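Just so it is clear, none of the values below were taken in a lab; they were calculated from the coordinates. Just so you know, these numbers come straight off a predicted model, no measurement behind them.
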Structure P
Amino acid sequence: MSVSNPDFSNSELLRPVEIEHEEGHKKGSLAALALGAIGIVFGDIGTSPLYALKACFDPVHGIPMTTESIFGVISMVFWAFVVVVSLKYVLFVMRANNHGEGGILSLMALALRTAKSGSKRSVLLMITGVLGACLFYGDAVITPAISVLSAIEGTEVVSTNFTPYVLPLTIVILLALFVFEKKGTGIVGALFGPIMLAWFGSLAVMGLYQIQNAPEILAAFNPMYAFDFMVKDSAIAFIVTGSIFLVLTGAEALYADMGHFGIKPIKFAWFLLVMPCLVINYFGQGALLLTHPETLSNVFFLMVPEAYTLALVILASVATVIASQACISGAYSMTSEAILLGFLPRMKISFTSEKEKGQIYVPLINWILCFVVIAIVLAFKKSENLASAYGIAVSTTMLMTTLLAAVVMKAVWKWNTFLVTAVIGLFLIVDLGFFASNLSKILDGGWFPIVIGSACFLLMITWYQGRQILRKRALDDGIRLDTFITSLLQNPPHRVEGTAIFLTAHVDYLPVSFLHNLKHNHILHERVFFMKISIWDIPFVNDSQRLTLKELAPNIYVVRAVYGFKETPDSNQILDLLESQFGLKMDRMQTSYFLSRDTIIPTSLPGMAIWREHLYAWMYQNAARQSDFFKIPANRLVELGAKVEI
């Protein structure tokens, strides 16, 4: 894929053949990194016991509370962990990392290297990746809602007098969560690991406490119970599979967050702590249902003696807030990647930590999520109602991940066709089963994340296509840079002191800002730089490979700066590198930046539907300023406008 970005001078997604990359963000001992991963990566999947098994036996499914059904469901839960999380994600998909970074957009960028730019294959790969990313936002609005709501519902076990306060308290906690997002996690973030460690430890203790009362539940490790359940009660099993999928929500986070901690710490934490604790707890819930089927109304909180219920509610509330915070942060990271890969317009992005470059805050996304999350809490009211809406977005994202992983296995890893078919075939059978089962939830609330994902997909594809059209217009009407400079110097205009930097989308063509400046001011600075900022399809770029410089004529240069899709372009850093690497004296007070600020005019010219052109124009005009995004000092900035028809 060759992505142009003429509208904010970040014009293309480049593909280096081989490049060094930094992994300085993954330092520390294995144990310390594993503890950090426990606090960030496993929050979503770790809080699923609050509602997952309860949803499986929801009366609307018509599943009888029999020994066979309990054994069958628990067995399916265990083997879902084995196949989907342990085999698919931890052992296979996490190997398909983009220079250490995971997530579906990173996987898409990796897969796109195997396709010719502009080919049908590249378009299909791009749509697959973007669709999976968009559906992540559907998950991002449901996770905080269902997690916090299910935790607060535990107060009803303490006393039914708390029932009227469940919704208000949930909304207060969620509102506080979003209000304090801009502060970052800071010192409090260091407590996430120990708190979630205590949470997983509690899950294991609760499970063991119940298993001792019905140790026969351990027979559910036998996959035949899952097989028999699916064969004998296939219709019910098909529907229940959609609820069983709830135990897997958060599995995608293992892959998406691997860049923060590395593969080994996540594997270490999953196999040695997280999976054992989750399995023990689900088996414990199964044991409790065997002995006391009436506890289904709130099986998780009824696992402990009454004296400990309130303490468990408090711990669960804190754990769900941590899980929600991690999910929201994931939405920020996904947005930042999408912006730099060219699928979303510029937005204001704040850094909440001086030490961790990955800790960011995106105000627009934060408040959109806040509004939608609180709205769905008010609309669905109970966690069991939200459970019906949960799953379809995540199952689709997982399916997209499998398809992209297949491309990487075949085209990048060079696996033979038989091996790829065998491995991906197994994963596809499971993924398609979960996906099909979740489709049955559409009328019961599953439509909601689909609407969210579809809206995001429309915005991303419109932005991407609009930029392609704008790029074509610029190239069709453009003037070759080398030809123009040669003719200009034959009859040069008046030269003035100082340095002028013209941001350009195309290193071979004159930027509009240069033409306007020359036309209206009739001057040329003593030093001129045509600067193009590009994004590579890897997460980080080493400073030694960030800049290339070409001198077109005396004191007239073309400079190309490249960044990874997890970095933020910085004009001051570029000036520093021009000094340190090329020996050019860059006086900040004598340097001016010239940018184009275009007005988009939708027309009947070939391109997109007129309503999509209007949508693109609206997104373009409301995007964050180029100067803010590239950290250009306001007192050194000159913006020149033009109208562009698309």
Structure Q
Amino acid sequence: MTTTKKLLNSPDTAVIDALKGLVLTYGHLQRLEGLPQIKVVINRNHDSSKVAVISGGGSGHEPAHASYVGEGMLAAAVCGDIFASPSTEAVLAAIRTVTGPAGCLLIVKNYTGDRLNFGLAVEQALAEGLMVEMVVVGEDVAIECPSPIAGRRGLAGTVLVHKAAGAAAARGAPLPEVAAIASRVAGALATLGVGLTVCTLPGKPTSDRLGPEEVELGLGIHGEPGRTKESPPPPAGDLVRRMLVQLTSGPFFRLKADPRVILLVNNLGGTPPLELSVVTGEALTALRQEYGAAVDRLFVGPYMTSLDMAGMSLTLLSYDLEDEHDRDGWDELLELLDSPTLAPGWAGACGGRVAVPGPYDASSYSDVPAPLPPKDNGIEIPPPPEPEPEPEEAPPSPPPPPPRRRESSSSSSSSSDEEEPVPPPPPPPPPPPKAKPGEVLGRCLRAAAEALLAAAPALDEMDAKVGDGDCGSTVASAASAIVQQLDADEMALYAPATVAMQLARCVGNAVGGSSGALYDIFLTAAARQLKTGPIYDVSTQDWAEAFSAGLAAVQKYGRADVGCRTMLDALLPARDALVASLETGCDAAAAAAAAAAAAEAGADATRGMHATAGRSSYVPAEVLAEVPDPGATAAAVWLRAVAQALQQL
């Protein structure tokens, strides 16, 4: 295989160099400083009194996403490296820069890395007091039964969501309305692509996965395998009609009688305009003649590419016009798509290109510094609680009663009374020593961390059979970081909400990958719930509500549930047992013990469970039958350690 020639300075600087060229071309664009993690382009003219619409993802899909920044579309785009999710740090930098009192909406393509990193940024921004919502777009119809965790992929239809939401924000719509419009459009999309070649990454050899006489239906925008390969390639008209059948007959998208539709014909990067025009003509003819569809808007061009991939995708957008609400919404959608924008990548509906600002004097350009994170990473550290006053001295003991007199037992005739001594009353028992503020929490954290460190080798051994083999070392990294902070007395243990945020940052910095992001999300959401209650005196019920809030966030962004063979198979039963125990009047130790037992049972139940996420989804069933999920087992380990720490108090 040979390396394809590219017009680049270096593959390592391709994204940064491209963003520099973009912002030097269009005067309203500006780049945030903060390399190498932060690759953010903003609209320098964004009106902060209006909702900021933000999107992003891996680079290599140009003009998505940075070329959709401009009035009437995106306020900021967050760019990762080629085909790589941007960091949470970069997403947060974009949110902090453009979000005003009206809040911001994140529009995210449905890929696990994007969903987790953008979702974590949402949770952290909410904890900082910013108003943020997030809409995930997944409109791919290539896979009829996608994994419940992975879901459908986000493709070119995402750009129509950008445009509708951006136009709604530009006219002053509030955040809930902008988010509702974005969700509605995202739910009415269907996209299917076809690849004639596989894309070539800069500096990498050309792939030969597709032969010279093969095409692949359903090929992903990152070169992921599609649904079927065909050889030789069928005529364009036949291919388009088969794509339309798959778009409109699956479980996700159906056309009503005499439908009105929006059609987007997307160039995946390397398709000549001549071929794209052939495809467009065939699609329009088929929609009108075979489906009775009125094509209300047509968009043709490179809207979301895959580097140099030869191929195209078809996107249909349609509402149920038999519903009066949808009829009104359709007319509104057309207005939003027709409204002007200064985003340079938006070509507008066929029939005229929306004007964009022309070149300007590049010498006037300068990057804007990325906003610094709030002090202490946005974690408010309250002062320690006031020490409780010393108990008042007990009043002096009353004088002993006078001695009792008793009759003498002597037989002497001159009997006399004798005095019987009365012992003094015993002193009152000393009060039990009161734990210092945060001492119990500190013991629980240390116990959990030490238990994970001890279990790390066994967890790695389990994971070597069903995954990457690094579950134990991953949780050990988090546990070591927690122990270091405890030893250095760096945690405000007296303030549980603050500790939860400190733990989130600690774990997020120490652990990469999806597990680190999920625990960061869990702890950040739990901290946000704890902040709604008292600062110091947190009850067991408060902890249970925080535990539930954290798990709800993990489910929201991770999309797993019981039965998916993940850590939630342990944590969700633990939550249910914790809540049920408290409702029956159990104390903290008993409730924690019940939660730990439920977690252990849930983890053990993952033996033989079909995996729907991660490397385990590729492991033979006979291997999965022998080994429980390592992530669920790790969760059970730290829950049991917490329960034992509480029982020893």
Structure R
Amino acid sequence: MIRPQYSAVNARPFAWRRCTALAALAAWTLWPVHALALSVDLDGMSGPAATNVVNYLKPLTIPDDADPEAFKRQVNSSVVKALKAHGYYSPEITITSLTRSKVKLKIVPGDPVIIHGLNIEVLGEAEKDENFSKLVDDSALVADKGKALSHYDYETLKTALSTLAAQRGYFDAHYTLSRIEVRPWENRADILLVLESGKRYTYGDIRYRGVQIDQDKIDALRPFNSGDYYLADDLSRYNQRLSDAGWFRSIAIKPELQAPASAEADVVEVPPDVAVDSATAAPKASGSDRGQANIDVTVTPADRHRFETSIGFSTDEGPRTKLSWNQPWVNTNGDSWNNSLYLSGKKQILSGLYSIPLDNPLRGRYEVEYGIKRINDNDTNSVREYLTPARVWKFENGWEQRLYVTFAFEHFTQADDTDTVFISMPGMAWTRTDVDNARFPMQGNRQTLKIEGANRYLLYSDVTFLRSEASTQWITHLGNDNRFFGRLIGGATATNDFHRLPPSLRFFAGGDNSIRGYSYNDVAPRNAAGELIGGQNMLVGTLEYQRRIAGNWWAAAFYDAGSVWESNPTSDDLKRSAGLGVRWQSIVGPIRLDIAHPFDSKEDSWRLHFAIGPEF
């Protein structure tokens, strides 16, 4: 494994010091020891330096036969070290009381040592790498010039420079000068820090083991090529892309350093999981005197067949179960095939999806979706058979575009409408989801837009219509304990054949993820007999505030409102509700329990809603 800091400190002295420290620790543990949680009472100072003194003294332990004077010297020595770390080199320390459990100190810290001279240099190829200059300019040490010396800020910058060098491929980097010159009698400190980066390593050979997918598909996922400058973030992204493809059960990417031919250096391995917010890579390197990082990619293929069973419950559908048979890779091209059976009291779906990745899987895929869907709910009874071939584009900005044609037979009864129709329906859909945590996001949004239609003369459909749906959903937060959720969903249909339009293309609202306080799909226009017929248009919105009450438990307050209508909306179409809820942040996402009161229902009652899963 690569050392995250590649500095002038070589491995042998470091290993010797570690062995010496372990030996000393082993010898100390043989002494009889009285363990202390030492209470420290300071007089004369406060702030970070005082806190550091307490942190130095608390872990002290005293041998049972310890000499009190020796222990006083130990306390005094620890206080001096703690104060020096914050620039106080001339303190006056008085131990006013000392027992096995408590020490009282009076400290006059004196004037701190002030940073006067600050010479920080990065030499070699990294001198022109703006990531190093930015790190130095933004460091606390540079901001400290003219202020009290802080050993912590010095060590932080020194470590950060070494880490950045390793992340960006300067594996021969070392400090030619690293020193703090302190003159306590002048209250002056000068810092000298010079990093010699050497030449930046490039990617060498890229070798694969265990790969069952065509090489060109794997190469298309790789964000770098042989000869490019090394960047640890490249390896992290490559690992993530291979994982997202779903073809592999395990992935290991191990760089191996090959030093320049003119240098005498050991070959070490580099950890692939170092993350860095990197700038655009410099141009490709040239020259034979440059070190290389050969990349070994070892994978274990995913199981070709996965069988899963899940059960759940929601107030929308009651008990439900899902049986899945997934094939993450069908052949060496990387095709995938997923089939599932979904069963609930109101809905039964047998469906499948076959996906064919493009030559560059990052850019999209072809897919064929098919299935049979039966619904028996409220005044809806339908059986739908469908086949949908599609072409999917994936864009770097996170948007996914889908061009499709759905061929469907649907036999339905919706209130007093009964029919069997064939629909040939082309459409386009756009989707983007951007969240910081898929299971329980604190910040994120989801946007969707779909436009589809059919024509009885041009597309051999039994119904002519043009239909669109759109939604925007947002989650944000204030601190770690306040979460806000907003949702707006709308749709519209233009048709002269509404009564021949199947229920799958009509709009309904109400339920756990719509207007709470109303039952599932119970908000829609009705006929003269009071039966639901669905609507041509819909607009539904939600505002919700959540407050953490303890650990993973949250309380919620919400307001829902919306309407489903035919051609012209009326005030009678508007349905509103408000309520309170509880959220439990589980490993499968939030478990939501809400109680909502409808304001525009003939039944003046409260309704309970239970659901599992994130808001979107």
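For Rg/Rh (Cα atoms, Kirkwood Rh), the calculated result is 1.14, so let me know which of P, Q, R that is. It traces back to Q.
For which of P, Q, R does helix-only ellipticity at 222 nm (-39500 (n - 2.57) for each DSSP H run of 4 or more, over all residues; to 500), calculated from the coordinates, equal -5000? Computing helix-only ellipticity at 222 nm (-39500 (n - 2.57) for each DSSP H run of 4 or more, over all residues; to 500) on every structure in P, Q, R gives -5000 only for R. To which of P, Q, R does the computed value 12 (relative contact order in percent (Cα under 8 Å, 6 or more apart)) belong? Corresponding structure: Q. State the single structure among P, Q, R that was used to calculate Cα Rg over 2.2 N^0.38 Å, for residues 260-459 alone, giving 1.48. Structure of origin is R.
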